[in-house]
Structure P
């Protein structure tokens, strides 16, 4: 039995299961007590850092799927900072309707939206971590590339009808 426990990562320092469970309970209580003392600002910072790491992971190993990473990341970003999305819309001087259309993939984010998002992110991440300005564009265009590749069987037959390859071989 001892060998089986080692294989599954059971800590052999405990003489009994009850001792292990009691120690685990103490640890959980200590964590909960510490969480009570964490400020809302610290939670916001931690969530922004977590979002940045998720974005970096996506950009490092892009996933081509039907999931809308840009809007998911953007929604997370907004919901981390604001209790109402309309407040974010007001802060970047767009209408809540326009923001809703972008978040629900009914409208593409225009350049002005992206520029304001870049400036907003620069300010929001200040004091938390480095957040390169190009990040939102990278996420947006990586998603566009993946979306285009996923829909290749839809667009390629139409495009092929309009493409010819002619080239002259130069004589040597």
Structure Q
């Protein structure tokens, strides 16, 4: 399970200037799917991530992709048109991933407004992602996406989060 991160870490929106993590938590919890653009494993989960994050877009939750190990331009390139649909963030030095103490990506992490971790799941493990989605659904009084869903990949181990 992820640990509570340093709220002063600078996060880089794909469109915009870097800001401290705490500024992304002012009004709503933050739900992110953490991806590494240099691995096949992260690309395999893009459709699932899109479906899960899209499910919560109407809730009182800020949803985002967090692309590690690259700048905003690299995150945009990796996500392509997905970055236009859902908020996208870059973690070029993997500072947030390190602060969260994530071991593997892809990961699904929910931070509450006080910066504490509500829940997290590493690798593509549909049961764990379902648990995180249920926790977020309970917190936001919103419906939970079906996990696994039609077209989702079979469970698999991810790759080391620090590259």
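Readers should treat all values here as calculations from the given coordinates under stated rules, not as data from a laboratory. Bear in mind that the values here come from a model prediction, so they are computed numbers and not experimental data. Cβ atoms are built from the backbone, for glycine too; each structure is taken alone.
Can you say which of P, Q returns 13.9, 39 when Rg and Dmax of the Cα atoms in Å is computed? The structure behind it is Q. When relative contact order in percent (Cα under 8 Å, 6 or more apart) is calculated for each of P, Q, the greatest value falls to Q.
Matching task: -21000 is the computed value of helix-only ellipticity at 222 nm (-39500 (n - 2.57) for each DSSP H run of 4 or more, over all residues; to 500). Pick the structure from P, Q. Traced to structure P. When mean count of other Cβ atoms within 10 Å over residues 59-66 is calculated for each of structures P, Q, structure Q comes out greatest. Where does the value -0.34, -0.49, -1.29 come from, among P, Q, when log10 I(q)/I(0) by the Debye sum over Cα atoms at q = 0.16, 0.19, 0.34 Å⁻¹, for residues 75-114 alone is the thing being computed? Here the read-out was taken from P.
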